[in-house]
Structure P
Amino acid sequence: MPPELEQLGQTLRSHLVETPPLYLTEGHLIRDGVNAQLDGLRQQAVDDQRWIAQLEPAERDRTGISTLKVGFNKAFGYYISISRARADQAPNDYIRKQTLTNEERYITPELKEREVRLFNLESEINALEYEIFNQLRDQVGQQAELIRKVAAAVAAADVLCGLAEVAVFQGYCCPEIEDSRAIAVTEGRHPVVEQLLPAGFFVPNSTYLGTRPEDREAANAQDLIVLTGPNASGKSCYLRQVGLIQLMAQMGSFVPAKTARLGVCDRIFTRVGAVDDLATGQSTLWWR
């Protein structure tokens, strides 16, 4: 990994939380300890939230109203709730905020001050976190070209490793690619269907089609196979198998066969129906 990207990765891991939120402008994005100003704002918010959390037991002790509650809703903010039956015991510093059927809701100057400060702190924290995030995004943008190159290399390695793993565990062979029209596949298998069936259930089959230039006059040279059989006899599977082996070979993969000798082709013609499920015997004809 290039040192520039190593450093960038360390920066991103140290700045961003493990699971970032869906909306980047609503905070909870940057870790603690990244920015002193952000840490200070968060500490102020924690202090005010702690004060509000301790307000209910403190006011119950001060007023002697055991049912007093401190609540919050988005429409009215924080409030102190007292039942209508005991509303006459509300202290003089309580300011009526809302009257409901069974309760009166109040605010105090200090609670209102904390509420306003909390909302302002939340706005400042979210804006600062998004500003820090934009700085990180700019750093990533500066390395965009290098990131693309590394990503392409990693993707190529991932694909090749995946093909190699399948080749080893599924018993694929290395195909021979030659300048001819030949398709010579010994004990070929359909790469998808054989994995959907129990081990050993797929019956391998061979294909010999096309000729090398030097074999043009040979008696057994053939450019056409007429494949017949009843429904669900494996015709579509056999035909698709040949096309997939050709495709896999030309993309650089080993192929599911004992041996394979293939020419290079520039297209594969197919006819595919709307519903096709070879593993359960439902398919339509295709040809090459």
Structure Q
Amino acid sequence: MSQQTDIFSSLPSFKLNLTKPIVFFDLETTGTNITMDRIVEISMVRVSPPDEKVEIKTFRVNPGMPIPQGASDVHGIFDSDVADAPHFNEIAPTVSQFMKEADLAGFNCIRFDIPLLIEEFARGGIEFDISKRRLIDAQKIFHTMEPRTLGAAYRFYCQKDLVGAHSAEADALATYHILRAQVERYADKTIVDAEGKSISPIKNDMQTLHQVSSSNMVDLAGRMVYNERGEVVFNFGKYKGWKVTDTLLKDPNYYDWILKGDFATDTKQKLTQIKLKNFGGLK
């Protein structure tokens, strides 16, 4: 029995309360550097209301660079496997269309998969807007409630071993299965985060799951976050804990340093939005 058939044959009768499509997706890459590494495989599971119709698209991708042995050891994809595969810019229109008007979900997707995907789109001159999408991270919910890994999460929530882990399609399908089980298991349970702050109860509602997944983040990489007063502060470096606006007043060159540095496109865009909103054309 294939991994796909196995997962769907054991899905619980419980269903997600969807008001729009949601795409569960997973990337296999050349490494873990968001701005430098490339996609070698992408799998997307689009689930649409009202009856959770499921569509799947999976692509191998030629990254245009050698795949390090360490990465191949994890996902089992080697240079020879993608030598004749399309480059990402060749499949980008299809990927964008498949994700059109859909919320996004994955396992560690907010800090890794989504920003890396944005980088790939940007290289091809395609703007991938996430401002009107709910972003749902099953890993964030899992680590909040039962801190473990994807394989352990699948075993914990679904009482099965994850066959084919580190295959993009198997991981994306497993995340879909896990999120359904999470919503059913934690219905109406209030979450307390690492800072002791209460978060709205888990509900079968994509907006609530979005808030749980990204409660205090400003940018996807977590370089900027909201503090307890709701102010945007830096979350790294010498100005960690400083309000972004105070930092830009004290050290205007810090903005230029970030824009020229090895930071994710999303981080640079969010910082620029804050700068323009508060200071206009401040140099």
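Just so you know, all these numbers are worked out from the coordinates, no wet-lab data involved. Quick caveat, the model's predicted, so the values are computed rather than measured. Cβ atoms are built from the backbone, for glycine too; each structure is taken alone.
Out of P, Q, which one gives 27, 27, 21, 15, 8, 1 for P(r) over Cα pairs in 10 Å bins from 0, in percent, for residues 116-155 alone as computed from the coordinates? This figure was derived from P. Looking across P, Q, the calculation of FRET efficiency 1/(1 + (r/R0)^6) of positions 68 and 260 (r between Cβ atoms, R0 = 25 Å, to 0.05) that yields 0.45 traces back to Q.
Please state which of the structures P, Q yields -0.75, -1.11 when log10 I(q)/I(0) by the Debye sum over Cα atoms at q = 0.10, 0.15 Å⁻¹ is computed from it. Checking each candidate, the match is P.
Calculating FRET efficiency 1/(1 + (r/R0)^6) of positions 100 and 236 (r between Cβ atoms, R0 = 35 Å, to 0.05) for structures P, Q picks out Q as the one with the greatest value. Computing helix-only ellipticity at 222 nm (-39500 (n - 2.57) for each DSSP H run of 4 or more, over all residues; to 500) across structures P, Q gives -14500 for structure P. When distance in nm of label points 7 Å out along Cα→Cβ at positions 52 and 244 is calculated for each of P, Q, the greatest value falls to P.
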